[in-house]
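See the structures that follow.
Derivation of every value follows stated rules applied to the coordinates shown; laboratory data play no part. Predicted model only: the values in this text are computed from it and were never measured. Cβ atoms are built from the backbone, for glycine too; each structure is taken alone.
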Structure I
Amino acid sequence: MKTLRTIFLLLWPLLLATPTSLAYVDFTPTLGRIVLESRQIVLAEVEKISQDKPAIIFKKLADLKGTTPDEPIRLQVPAATSSLRSVLDWAEPGKRAVLFRTRDSVLVCLGQSWYQAHPLPDSWWRLMIDRPDLPLAYCGSVARLEQGLRGMLAGKTVVITTLVHGAGGVGACFDVALNRTSLPGLRRYQRIRAGQRMPDMVCYVTADSGYFVSLGTADEKDVPGLIEQLASTDPQGRIDAADDLRSLGLKAAAAATELDRLLKDAHPSVRAHVAATLCTVAPQSKAGVNLLAQMLAGETPAERRLGAQCAGLGGSAAGALVPRLVMLLGDADMSVRSAALQALATLGPDAAEACSTLVKLLDEPRFACDAADALGRIGPAAHPAMKKLASLLQADDKSARWAAVRAMVQIGGPEASPAVDFLLVEIETARGRDLYNISVYLGILGPVAERAMPALSQARQRDRELCAMALWAIQPEKFFPWQWGYFVDRDMDRWLFEAYIREMGPRARPAAKALVAAVIAGKAGHIPSWGYQLLIDYPDETLTPLQQALKLDDAAQRQRVLSALGYMGAAAAPTRAAIEALASSADPRSQRLVAWALRRIDGK
């Protein structure tokens, strides 16, 4: 770990310059490190937007660290770059951002998304790249970021929200690689403690349970306080409270009455966010859906855009709004169309009826990336779009090409073969972020990517763990990732493995069956603790053969099975009686394993 820290300190300026490293999600700088390395931190507000240039003019509201001139902050946004156009869609007078300035770059945090800018000779700044890794450092409202930064700069430890990475065995690798982090309704949050003395990298924070507070943006015990906050005189305070309650879903049902009252709030954004929250905490009520439907049919683009943005936050209950969102894909206002696209992408499989319209948008450069991401989120139901997506792999816009890959990977099936051809070309020279994503994509594709295995094997020289995990995911029943000889009980390996299992879904089932047979036969190798997750996730495949193996006379075989059941913990509870039956009849070592396995099953 000291070696990694030394490398990070040496490479920190390069990490700000370009988001590439062997595992760029794990090596993402923490908010504490960003604060420490920033010469100035400025709270700014959008003053005006120029769609022609295109550019955003910010005015400074406050210096949070250091001192900057009281003059406009002018940010040029490359219109031809699809991944940056969302900044223009976000921008409207009054919106706030936090700017972290180092010697030669600026990190622009919009709250839930981050971007990087570099200086131009005429005192302008030019937005260069998006930073999908940095929501792991902070992800939430700008108001709460400002509050947290003020506390941190005063030397205090504060609680902030970030994307989940490590907590509850959740890894962010797939969410980042598949661009889910750009969709507010899909983000998975955690609360952590932060301060200027926190570790440099995300992987250090997630490996230390002392920094973890809870999953989500709030806890069930916070509901009474959040209900009180709904009465805040600050509209943003009411919005933040509604969003926190939304993250709790049915656990926040007690807030339904107060939320219903706020559907008549004087502030449109409050009404919209409250409506989305009602969709999740009281899905049986139609009040939230009805209000969002009215906003989607509103007279002004601002109202329709806000309605679309919040429709994507409403979960399955908002599926009833899909026909209206499809109509907005033809809206005269471009920002409304973008918001509707994002909402459909967030709703995913519930938006399957939008497929034919989304396919048409693949021909429009401004919307091609978002349309592709929406089709990918819809999944296998978007299968008819595969031919059109394959043609997008030849697009001039690099962002559009990668959006097509993401979509084809998530839709899957033999028709995803052109995406494999594309990735085989890209993997030859890929490094850092690109290699990270390519490995993830090939792993998700599974057997369709079998011909990419030689290239992945060669790429292991550049990133061993990621490529090896992808090789396993392509043929999960043939071998196990720890059999490559360098996987150990590291948190990063565990998060990656468990994320793969979740993403593979039923395709991981044969691997669970193969692992049981290997355990019983003594051919599984040294299984790291996280390797038993396969057995835990598919108990219908694993418990019966393991329980039967307990009856065999081979002591070594019985001990391997007892060890596996113990590592399965509570998931092995149905075998408890069979394990207890061995307590008096087994050999001494097996008896010790019996006692240990029973303690593990009982959570002790």
Structure II
Amino acid sequence: MRLEDYWGVGPKTRDLLAESIGESAAIEAVESADSRALMAAGLSRGRATRILRRAQGGEGMDVLATRDTRDVYKDILNLASEHAVTRHAEDRIRVLTPLRDREAMEDRLDTVLEAVDAWRGLDEETRGAVVDAFKRHDSIDGGERSAVRTVLELLDVGVSGGVFDRLAPLDADALDDAADALAALGDGRVGQGADDRLDDLRDQQTAVEELAANQADVLESVQEGVRGTDEFREAFVRHVSDETGIPLSAVREAMPSDATDASGFVSETLRSLADDRRKSATDRADEVAADLEGAIEEARDDIDTAVAAIDDIAFYVSLARFALAYDLTRPTFVTDRETIAVADARNLELLGADAGSVQPITYAVGEHDLDVGNADGPPNGDQVTVLTGANSGGKTTLLETLCQVQLLAQMGLPVPAAAAEVSVVDVVVFHRRHASFNAGVLESTLRTVVPPLSSDDRTLMLVDEFEAITEPGSAADLLHGLVTLTVDRGAMGVFVTHLADDLEPLPEEARTDGIFAEGLTPDLDLAVDYQPRFGTVGKSTPEFIVSRLVADAGDRQERAGFETLAQAVGEEAVQRTLADARWTN
């Protein structure tokens, strides 16, 4: 495959990568989802990630039909990547995309949840040791030596189960020898510390070469106090041996028999010694390298398994840490009907902020078999819902939560709910409320949300306050048409609106649900039951907001203004709300 055959790689990007790291290395980086290699070659992180996402699962990106859907997708990846144990695992997480094949989703879920069980079974000390092992692996920038050492550390810790079972067949002793050999060979040259004899020969060579570079000093040191040729020769032998560690006999063997003067004698002896030590070191290095390569070859199968396994283990351990951090569970995929149904679902962003204060939500669209343990579960079979209720009542958060569940499930990952049923869709249309009241925004919104309903794609519509982009009368007509189109095309949809009364009559496949504010807290915050009530229109209850404004008024004139509003929304209700809040205090 050519580099330019990958999505997003045009002539300029191809030339940049080819010039920087070479075409084959760039292709390898794309295939292995190595975003850092592409970034080091000069691509921005965003561009590298987009190229890798398309290369790893291009069709899956088509599920993300709107900017808001893509934002939810990116938020999921950001949260998951925070739990990565290596940089490569983070890279792989960031290029995860929705899958199109249900069996592929199930297979990934199986592996992730096996990793969850394995990680859950480790105590905190062992988990810390595993994470530290991966950090050391990261610091060496991968490679066979790093992979083998990390595997040995994991085996030493005693991890097992799930993805760790890939390590069980490995021969730890053979890998230990191979790790030493890989470290010794380094970049192909036998390194320092691999063999004592080789180290001595190299040190001797270096020392002789230093003497040869300073022959005048050698002559001065040797000639001092000696008389005659024989004394000079013996003094020279002792001096060279003392300075280099070369045996006396080897120095004598290197001395020329036909030197005519002291300077020539010293020069030729040192040159001969340097050549001898160099050859001896080279021969010894070849012998040591052969032994090391033999140890590596003997463990080759185990090394290859370790290299292949370690990145997968890091990847799935990272996803397991993410799943446990957010208490994610396995969704159930259904194929004989269209549905998204959740019991006790929680929004990932809220869990990250303050998990203890999050109210779980049970909700469903379509035909489901969700068992919520009581008779108040969501009705069965409604293809579309219209969600109404109080401002700040969590309606948008519910839409976002459903989007998270759908995307996580189709990415082959567990979801933030006690239980979930999900049918695979081709397109997720999530549209948040965007308060821009002009014809251009209306047109662009319609161009975004309508085409998926006009195709044969299985579509999930999650649309928030459509009326915010046009006048109320037209908004109600358009929203009614959008609900009707969703029903007619067999899609699923949840539509948040304050215009429920204007949408009647809805198609019989649609129902209206409501979220209700229940009063003010002792701190005069709005108290909301975020769990929708099925088959009823929610109330905005403005008297609660006005009550808070009256209570918080800074002076008499301001209070009088808010009391005028209280008369407009119902003074009795406002006074009752204030009394309830004071009584609670």
Structure III
Amino acid sequence: MLEYARWKFVVAATVVALAVLYALPNLFPQDPAVQVSANRGNTIDQALRERVQAELEEREIAFKRIDLDEDAKRLLVRLADSEAQLPAREALANELGAGYNVALNLASTVPGWLTAVGGKAMALGLDLRGGVHFLMEVDQRAALEKQAERKTDDIRSMLRNNDIRYRSVTRGAQGIVVTLPTDADRNAAFTRISTDLPTVTLADGPAVEGGVTLVATISEAAVRQEMNAALQQNISTLRNRINALGVAEPNIQQQGASRIVVQLPGVQDTAAAKRILGATATLEYRAVDQRGSAADAVAGRVPPNSRLYYTRDGQPVLLSKQVIATGDQLVDASSGIDQQSGTPMVLVRLDNVGGQRMLDFTNDNVGNGMAVVFIERLPEVNMVDGKEVRTQRVKEEVISIANVREPFGKQFQTTGLDSADEAAELALLLRAGALAAPIDIVEERIIGPSLGRDNIESGRNAVAFAFLFTLAFFLFYYRMFGVVTCAALLLNLLLVVAIMSVLGATMTLPGLAGLALTIGMSVDANVLINERIREELRLGNSPLSAIQTGYDKASGTIADANITALLAGIALFAFGSGPVRGFAITLCVGILTSMYTAVSVSRGVATLIYGRRRKLAGIAI
């Protein structure tokens, strides 16, 4: 007599019920929608809802309803079809202005009672929904250059603040070279730098006429820490910029030691996305060199502590190398029109550190000039020997020079911009934060929404036909045990979908391939069991004994085969990225569920069919 413990029946019934419950949300299609979220200083309320509804009705854009979620601080406009998404987004973006972000989205139609128990549909990946994919690489050399420049300024300020005499602090091939007049100054500088900058290694430099030198180098640990910090800051900055760009459910993740993957579902304008994401536009505030001559600097005689810049109309300007404040220290920025000149301007507010530095400078330099340097890194593509070579061109220009009339600190305005659009874009970039290091876009792909729909249809058909062909084969070849196998396969597919929905996994095209492969691997396990039962019958065992022995002996083989495949899936997840990880997640979940359904659930079904019969003349297999 076949035996299957009662508690196992309870577990199997519970698993089936939960699988049906949490796979059910995937049957509810999502509504095309437009999401409205508020920027700082604005609110999501009933008045905004009425304003949005009036705008849509005026433009005759059909919509189902408008959901107001004040807790999540968003407004969701459910539209009648996907064709209305772009017109609705454009209309609402023009109406609401810069105070709100308007993004394309997909709204869930899952009933409230199902959502209350944690039911949710799987999110669709970029290849199924459409959008743009960028692979970005952090410019490590530029990050190290920025770090060295910052350390140079720190050493110069440290010596000045501690009244330690020095001739120059410059960057050389060996590191940061500090030239001092006497050995006593050298000892004082060595002690102070070693104490205040523990990440810097000091060594005696070459002798110079009438003085001594110290060479400061940044330690390897500090370099690695700086690179990791730059990468993490860039990820955070890109996320802020994407929020400002107005993209719902973006995917931003680190890949390797220096690369970042950015996926923007629903975005089709790659030019706008690249301009915002890849831009490293920022501002630097520098003092105008009052002692040097710009004409001498053009002729090649640049003072050691100064640097030559040019204004937008091509006029040379000599500025101090020491930066007063940068975009890194910016708290908020907004664009507008200067009331005095009537030209576009950006109102800037600095943090405490930047505000204090600005206040210190303006206190000591009333009547002197201060320049605003606009820095932008522009990507370029050149053909070299028939190959595409991507480079970056750094554009630095002085956009404004003004005399300091009175001391000021945290808040002030920057003028000299060409247009209101440039002021608005600069304010957006500054609000999102400056990139810690420049990034290069090394790969980009765009997937249209129609292609995404085709991928969904193709993937769904592939899984459906794979499942139907498998069921037909089992029913024909194994007859009654084919029914048992079909029940196990159906539950396995249900379990995979339910688990991935609960985990919040994103279904991609490789994920659909993994789902089809999971069906095949589940088939293998059931074939092993059925063939083992046939072998026991050929050896002359009774049908009931053959079924029990077949399951017992096949279980070890199934476990060995699936554990090996599971290890391969774990390796793909650990060392892969993007689509490879999506495939690995589906594969691993499918392997675990197929082991349970093939070995345990199918045995329970067989026990229900044959287990109550004390004698069995034969079985259909």
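In this comparison of I, II, III, the computed figure 2.3 for distance in nm of label points 7 Å out along Cα→Cβ at positions 63 and 463 is attributed to II. Computing semi-axes √(5λ) of the Cα gyration tensor in Å, for residues 143-190 alone across structures I, II, III gives 23, 10, 8 for structure II.
I, II, III: which one has percent of Cα pairs over 26 Å apart, for residues 87-222 alone, as calculated, at 49? So the calculation was done on II. Of structures I, II, III, the largest value of volume of the Cα convex hull per residue in Å³ belongs to II.
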